[in-house]
Structure I
Amino acid sequence: MQRLGQIRWITSALWIAVFAGILLSWWMMYSMAVDMDLDLIGRPGPMGEAMRNMDPRMDMYMPMATFGPLFGMWAVMMAAMMLPTLVPTLRAYDDLIASANGTPMGWLGVLLGYAVMWVGFAALITAVQLVLLFSGIVDMLGIATSTLFAGALLIAVGLFQFTRIKDICHGVCHSPMSYFLGHWRTGFIGGLRMGLGLGAFCVGCCWGFMALGFVGGVMSLLWMGLATLFMVVEKLPDIGRYVTKPMGVLLIVGGVAVMVAPLILKG
């Protein structure tokens, strides 16, 4: 009984650390937005507008055109947006501490494995952003310079919502307990392995909403908040499966509207 009480104290401390990490990462994103002269929805002020129009091929040092600082921004963004979506998964493992042979170290392993996969994705999308930036497809703030590209990206992510890959990945994210029961490993290393697997499925499920930052602005707190809210709702056991395809329809319609609107205005 005393050992169980000690375990609960440890897991409670871990939960506090997770929620503190979420708050810290959102505060860091807000601070970065303020430093870049952006408002809460990502609109630049005078200094931000000047930064947005800079040429990344200039000789002067520009953090948003350099891998290290840009990767740091994406890594913090992954923590801010994806840690809240991990809460149901950690809660499922928490139940197995009481009912099976789960341990606090296994819980921590799940968290770290999940984080490793999303940090890896942060490195990948950083490289993608730099390619888009130096190709002139996005500006220095990571916002698409072409309505054609923005619309096509919205449509592509919308269509992905109807694919078999999305169904498989969402099924795992939607029911982490089933994943644990089918891939159960004990201890820290076991938790790490399960966390890596869960993180891989989560990246497969949610990558599109990260990529949509190039439409809404990668530093837009409004986009970050809406995307995080949807990904959390999508993983809720009772309603998650009912929102995936309707969101796909909305994204496709939005993509078509973004592409067609300039033609209508010109006409």
Structure II
Amino acid sequence: MCGRFILAQRIEKLGERFNVNITDDIVFESAYNIAPGDWTPVIASNAPEQIQFFRFGLTPFWAKKPMYLFNARSEGDRNKTNDPQFNGSKDIINKPAFRKPIRTQRCLVPADAFIEGTTNEGLKQPYVVYLKNKVRPFAFAGIWDQWEDKQENKTILSFSIITTTANKLLQKLPHHRSPVILNQSDELRWLNPDTPLSYITQMLRPFPADLMNAYPIDSKISHPGANGRELIDPAGPPLEPDDQFEVGNHIEKKGFGRRKIR
């Protein structure tokens, strides 16, 4: 699964990276522990030229109450054992909460890295998972929906991050799932509602493990309200050799941004 992620870029950097407009009223603070229920920048198919803020944790339009579905399995009910070799159909297209969004309501979810725990210990044994060569921000494959909160008389736009089988790096944690990270060349097609569904499902694959790495951090990240750059200070060396990594100085070397980014 992917229930926590990091976005510490200046909002202007997101505008440059995703070629979207940044209006003067947008204010965003660096976030080192984005959790379900938090509002975070996305680029969505309903307005692909601008940054919007959606809530992490999708509530389907037909729901009677908030549901906070923060991950959507690409295999749906298939591959219940999370076999990393699974190559069957992408049953997400048939799930009631996701079959409409996966067709026409997709979004890019910008991130600098994500937090993953081990399969058995969860966030008691967390890792920061990042892309090598300072590739950030990148984009998770997201889907979104619009829900009318009748009690509060307001509209909620929310999203899920799509997950797939674990690549070799995630297996090494070990963890049984991996978020779908899009190739930059696929991002516009992902946003386009007219992209054939067969193309969309082909994008739901693990990111190459040799382009990723991870390092352990303290379990205080497990508290949803916690935030601050110190949360992602390394508690040990990375899983794979990384010439750019320096324990104790990783944040400065890797450039996860500044605390205030407007």
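Read-outs: derived from the displayed coordinates by stated rules, not from any lab. Computed from a predicted structure; not experimentally measured. Cβ atoms are built from the backbone, for glycine too; each structure is taken alone.
Kindly point out which one of I, II the value 0.90 was derived from, the read-out being FRET efficiency 1/(1 + (r/R0)^6) of positions 35 and 171 (r between Cβ atoms, R0 = 35 Å, to 0.05). Don't skip to the answer; put the middle values down first.
On the way: I: 0.30; II: 0.90.
Considering all the candidates, the number was obtained from II.
From I, II, which structure was mean count of other Cβ atoms within 10 Å over residues 27-34 = 19.0 calculated on? It traces back to II. Quick check on the output: -26000 is helix-only ellipticity at 222 nm (-39500 (n - 2.57) for each DSSP H run of 4 or more, over all residues; to 500), derived from one of I, II. Which one produced it? Comparing all candidates, it corresponds to I.
Looking at structures I, II, which one was mean count of other Cβ atoms within 10 Å over residues 139-146 calculated from, given that it came out as 19.4? Before the final figure, lay out each step's value.
Details: I: 19.4; II: 23.6.
Derived from the structure labelled I.
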